[in-house]
Structure I
Amino acid sequence: MQKKPFFIIGCVRSGTTLLRNVLRKHPNLASPEETHFFRWSDAFGTIPSLRMLSSNTNAVLKKHREMDGISEQEFQSLLNKSVSRGDLQKRYMKCYLTNNNLHNKRWFDKTPQNVYGAAIIAAEFPMSKFVHIVRNPKDVVSSLRIGKVVKIENLVGACNIWNEAAATIHTLKRAYPGRVYEVKYEDFTSNFLPELEKLLTYLGEDFNANDFTSITTRTTEHSHEHLFTEKELQTIEDLCRRWGKHYGYFN
């Protein structure tokens, strides 16, 4: 029996890409780049939702599909046949696995922003699991200010990207006990193999350290004092205090 899929969700710049790339090394797992099918609030099939998925509107998603080996013609066909986000996800993953000769592998999705549609994912994929990797909010906000992948200068906006993900995950854990696994970025990078073994055990997958010999991890911490004033650092701590304390980052 094919195992249920799982979804890596949470806050951007928290290690989700690292986690996906590690799990891709497992012989039974496969994942595309990022789908974003559950990210936006517009109902599936409405003009705004279709526009956000269009290559004419979203060059990033078009690039992701190219990396996944799915042509725009194929994607448009999948989109036209789909009647819900979950239906599109299933069709897309089947196409991805087929086009990349990954038959019989268990698929998973890594799109941190899909955290905004976590409740819909949980409903559309009963018994699926979620993996949340959480990182010190000061490092997340620092990364957003540096802006190598996503750039956000405004402190309120950057802090709320972290806060809203944490709040949603907290609610998800209460609604679906046992379906959410959490790991701290700092633990995963500093104690890699033991943390990976625990995660794979939760996912019901075998662990063989030899599958991950090509992976090296290191904990990246930013020089906050060079990026922010003392007042800005205090603002970050004040805005992120509730969930920062919850995860043990703040006193």
Structure II
Amino acid sequence: MPTTIAQAADRLIQAADTRVPCDPVRDLIGRDDQAAAYAVQRLVTEERIRRGARRCGRKIGLTSAAVQQQLGVDQPDSGVLFADMVHRDGALVPPGAVLQPRVEAEVAFVLGADLDDGPLDAGQVRAATAYVVAALEICGSRIQDWDISFADTVADNASSGAVVLGATPVGLAEVEPAEVAMLMTVDGAEVSTGTGRACLGDPVLAVAWLARVSREVGDPLRAGDLVMSGALGPMHPLAPGARVHAALTGLGTVTTTFGERNER
């Protein structure tokens, strides 16, 4: 198994380096071997850090039933966020930054305290949250045609790509994440709607799930971490030049353009 884990990591690293999607890695590690998949993810993460990338947080994936149905999986997963993945509201995200891009709208959390001890329940997550903000995640897959099993997407860093954060931080005393309603458009056309309850019933509960899982593997969430809590509705594919706009009640809006366009 160590040999096949290394082979799977090398396959994904080569796909990222060459910008050419690869075959699934489930032939090497199986479709549902969670331990093996996260072992591959760790190797890929270690290689990114060795090359100079800086971790800045975590992402939760596959929280929405709609997204699970889109991808044919049935449980959440998690991945690592790096500083070079994060963009400001209104930014142009370079097309080369994400392979086979698909966008979704989320509630992003920024932690003000560690989540490494205690029950790690919803109340503790609320107390540890400095603020939340509207966000877009441009997911990407290094695996050809998004032909993924659960193990494939976990190994591929939870299909992470780029993150765009809104400009308005809001405290949890001012907004209830479960009640947030989301509407997302691409080039002015409505492509996705949903609410906070689509994210494991409540984005706060999603972060609590991540906190417990992270502690179990010895990598707890820390103060200052950015946590993408998961999709509020279906993902939508992006073409170069696409303009994305999402409105989240209580959190305002977040926008981005994916790839080059002729006008600002």
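Computing distance in nm of label points 7 Å out along Cα→Cβ at positions 87 and 199 gives 3.3 for which of I, II?
Only structure I yields this read-out.
Given structures I, II, which gives the highest value for distance in nm of label points 7 Å out along Cα→Cβ at positions 167 and 223?
I
Work out the source of -14500 here, i.e. which of I, II gives that when helix-only ellipticity at 222 nm (-39500 (n - 2.57) for each DSSP H run of 4 or more, over all residues; to 500) is computed.
I
Thinking only about FRET efficiency 1/(1 + (r/R0)^6) of positions 103 and 135 (r between Cβ atoms, R0 = 35 Å, to 0.05), which of I, II has the largest value?
Between I, II, the highest calculated value is found for II.
Where is FRET efficiency 1/(1 + (r/R0)^6) of positions 119 and 207 (r between Cβ atoms, R0 = 30 Å, to 0.05) largest, in which of I, II?
Looking at the calculated values, the largest one is II.
Among the shown structures I, II, from which was the value 19.1 of Kirkwood radius over Cα pairs in Å calculated?
I
Work out which structure the value 3.4 belongs to, where distance in nm of label points 7 Å out along Cα→Cβ at positions 31 and 215 was derived from one of I, II.
It must be structure II, since only it matches.
Read-outs: derived from the displayed coordinates by stated rules, not from any lab. All values derive from a computational prediction rather than experimental measurement. Cβ atoms are built from the backbone, for glycine too; each structure is taken alone.
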